[in-house]
Structure formats: C-alpha cells, structure tokens
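We did not get these values from a lab; they are worked out from the coordinates using the rules stated. Every value quoted in this text rests on a predicted model; they were computed, and no experiment measured them. Cβ atoms are built from the backbone, for glycine too; each structure is taken alone.
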Structure P
Amino acid sequence: MGCGRVGSTLARSLEDRNHTVSIIDNNADAFRRLGPGFGGTKVIGIGFDGDVLEEAGIEKADAFAAVSSGDNSNIIAARVAREQFGIQNVVARIYDPGRAEVYQRLGIPTVATVKWTADQVLRRLLPVGTEPDFRDPSGTIRVDAVTVNELWTGQRTIVFQEQSGSRIAWLDRLGEGTLPTRETVLQENDVLHLVMREDNAERVLEVFARGPEAD
C-alpha cells in the first residue's frame, strides 16, 4: 500500500526478484513512478478498505507492506491485513518513533523512518562508537561495530562475549564476513559487529577499551 518513492521502489525491487506484486494507491498519477516496465497489478483505492485489498489479491498474498505517507493509514492497513485476512508477514512504515515503539510491542513490525534516518546522520556526525550501527524500533537492542585493538588481539571471541555480556554477530576479517565459533581467535584489525542491550552498552564498550581481565 502506497506508491510513493518507497512503495514504488519496493514494488520494482520485488518484481525484479520474480515476485508477483500488487500495489495500491488512492492517486492514479502515483503509479507513474513504477515506470512502463512494471507488470504487477495496480489498484486505485484506500489501502485499508477490505474490498480494495481483495481486489489487489490480498487473499492470495504471502506478505503485506503499508508504506503510505500516513501513520494512521499504515497501521490500520497492517492490522486489517493481519487480523481480517490472516497475513502474518506484515510491516508498516511509521514516522512517529513513539507510535512505532508501541505498535512494535503489540506485534506489528514497523520501520520507524524518522528515528532510523536520524541515527544514520548521527553516526556520520559523531565520533566512532557514539551512535550504534543499528537500534531496534523499541530501543532495547543495538549493534555496534568496533575494530579489534592490541589489547584483545590473540583472545578468543568467547572470552570477550563472556566478559562484556555482548554477542559477536559476525566479524569482518580482510574484507570478508565470518561467523565466529567458540574457538575463533581475534586478530588485529578484525571488525566486530556486537549485539547488546542498550542498557548494557556502556559496560560493553568499557570492557572493550580496557582489555581482557586475567583468569
């Protein structure tokens, strides 16, 4: 639902991946963003109206994305798709970070565009480590990328995880992503992608900065 910049890009990207796509917008002119090569279904109407959703083929759909410019429309459409038509794979774009957090906790996956954009800008303005690479919509979990220093070189990944209370989701070594095991030994200049709770971030970064504790 929604054929703005995000919706049209999403529709074309899905079609490029050989998915069958229907797109809904209440403004027929919006479909021009799809370009002449778009082969999916275009439906004019309100995206949370049951009849419009049925016309778009919601009863055969595997997933539904509500990405219009209105928070209320998106969340209503997402709920109708899930609760009325039983679509489990649903996502809604929400501009208001407070609303996004509420709906996330209610089980409606959301993309909080304002908060995400602000985080991305902050990451480029502030010193490394000040802002995380990723923060989930509830603000509970974050991912930080840190470069291994000489203090941790030669230590096993499991040691850092146990002492810091974080998890190494993956590490970049010589330009290649690697999933660490308990026996993986850290090398200088490895980039660790650390998953941690927001309320534990200060401790994790402190442990990283001071180096391993003696056994």
Structure Q
Amino acid sequence: MAEVRAVRILLVDDHAVVRAGYRRFLEQEPGYTVIGEAGSAEEAYQQLQHLSPDVVVLDLSMPGEGGLSGLRRFKLRWPLLPVLVFSMHDHLAFALQALRAGANGYVTKSSEPEFMVAAVRRVLEGELAVSPDLAARLGRAGSATAQPTLGLTVREFDIFRLIASGKTHEEIAGLLSLSTKTVTNLHSLIRQKLGIGSDIELFQIAVECGAVAARGPHSG
C-alpha cells in the first residue's frame, strides 16, 4: 500500500508560545507536520519562497504589514495555496475582509482546538471552513449600512484599521509599501465611503466593528 503523504503546514503567528502550543496540537494529528514557523507575514513570505507547504495557518494580528495584507500578498503570488486564518478577532468585519482577500477558512482562537485540526483538512479538500461562532453571523451578514466597512476593499480596510490605531500616513506607507500620497488619498476615500467627516467618527466605527480596542487612538 502506498504511503500517504504528510500534510505540510506553515504556522504563522507572532507569539512563539502560541506557535509552540498549536504545533504540538497539530502534530498530534496523524499525517500532519509543521514544516516551518514564522513570526510575521514578511517572514512567512520569505519562507514560502523555498518551502512548499500544503496549507498556511495564519494569524491576523502581527507586527509589520499584518496578516490581512500578508494574506493578500500570498494569494497574489500563490493563488492556489490554501490559507486558513486563525485569529483572536471574532468580528464579522475581519472575517469578511479575510475571506475577501482569499482566505479559505476563518477560525477564531476561542474555537475548540479540534475544530482547527478539522478546518485544516477541510480547506485542503477545497471546502470553506468557518468556526461555528461566526458561521451563522456570516450567513446573516447585513448590508453596507449595517456593516459600513463592507464597502471597503482589503487595502482600504488595512489603512482604516491602522489610522484608527493612531498610525501616521508616513508610518502606514512604510508598513504597506505605499507612497504617503497614496495613503493620504485612500484616507480621504475611506472617509467618503464611510460617510464620515472626521477621524473621531472613523475611530468610533473601528471600535464598533472590533478593528481597534475601545481607547483613544493615540493612547498607550
């Protein structure tokens, strides 16, 4: 009988302890092996140049360009590579943007660990894997009126989130490899799409959709 090839996983999370814990859990599943780990989207992109994983398990909240922009970049370069997002964010705004960017599944860190193991298998089989706590809400996802960030592209959502967290145009440009002028123009477009006239309102929307914590955008 032919030997079944192991499922090769690249695990991307900026917390080494989290990676170690989930590596142990994933490798308890027969046929699963973690062939690489990365602490940022940039590091993951470099590893993908020479590793050949069957699936990437990707956190969204990471330093640098962040998981959402990283996901978009992975999919532009390797469109057939399954990517399972594994995130602390259980808000629709993040799940919808991740799926829009090409994620094959979205599992929250509050899900049972067994679900993530099953989700890896599902995305490899070409199915959409969404954790139970989000699946029903995704099915009822409202209009852009109820979910104002639905009208933003993935790039615009990233900039929206970074503005709300207090980043300057120059800082955002550096993180996302854009010109400051482009960031400035997209900032204006984002406010227009959201129907708002100030960054105070932008911050309020960001808090409501879970893009940032409920604190002043320039605090701590």
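So the values come out like this:
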read-out	value
Among P, Q, structure where FRET efficiency 1/(1 + (r/R0)^6) of positions 85 and 117 (r between Cβ atoms, R0 = 35 Å, to 0.05) as derived comes to 0.70	P
Of the structures P, Q, the one that 0.10 was derived from, the read-out being FRET efficiency 1/(1 + (r/R0)^6) of positions 37 and 165 (r between Cβ atoms, R0 = 35 Å, to 0.05)	P
Rg and Dmax of the Cα atoms in Å derived as 17.8, 66 - corresponding label from P, Q	Q
Among P, Q, which structure scores highest (criterion: FRET efficiency 1/(1 + (r/R0)^6) of positions 5 and 69 (r between Cβ atoms, R0 = 30 Å, to 0.05))	P
Given -9000 for helix-only ellipticity at 222 nm (-39500 (n - 2.57) for each DSSP H run of 4 or more, over all residues; to 500), calculated: source structure among P, Q	P
